[in-house]
Structure 1
Amino acid sequence: MSTIGAYEAKTHLPALLERVERGEQFTITRHGKAIARLVPLGDPPQDASRLVDELRQIRSGARLRGLSVRKLRDTGRP
């Protein structure tokens, strides 16, 4: 990861963004102190409704083996 000053980052932002698109990462500093990171975005977030459906599917297979939630909560408590 390269380090670049805030003024230089502002001055050369279009070129920096092209480099970030190619996978480079930068730490932006002000007066020698790191203040931000410029990194490429990862994969776009999944659709929320799809994630909810997946969680419901996982949850439908979960079993408490005859124990109540209260009993599980109190297990190991004095």
Structure 2
Amino acid sequence: MEKALADGRIVLTDDLGFGDLLAASGDNLRSVIIFRLYNMKPQNINQYLRTILTQYQNEFEQGTIISVTEGKIRVRPLPL
């Protein structure tokens, strides 16, 4: 998280506890995408990632946490 925070990067993770860690830390990351998919093959992740980066560009500028499950993308503003 420190590197992402310092560089203003978007964090991609499949760690289901990352949102809890982020909330507890109080860090103000730019944005986080949490993948909660059954199929974690790169092709599947990349398909969702292309959709997210296209449809939620404005949200990334504001700071957001995006949770991706099969067929559903949930967006919440940061900080939590």
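A short reminder: the numbers here are calculations on the coordinates, not readings from a lab. Remember, predicted model here, so these are calculated numbers, not experimental data.
Thinking of 1, 2, which structure, once log10 I(q)/I(0) by the Debye sum over Cα atoms at q = 0.11, 0.24 Å⁻¹ is computed, gives back -0.26, -1.22? Structure of origin is 2.
One of 1, 2 was used to calculate relative contact order in percent (Cα under 8 Å, 6 or more apart), giving 22; which? Before the final figure, lay out each step's value.
Numbers: 1: 22; 2: 31.
Source structure: 1.
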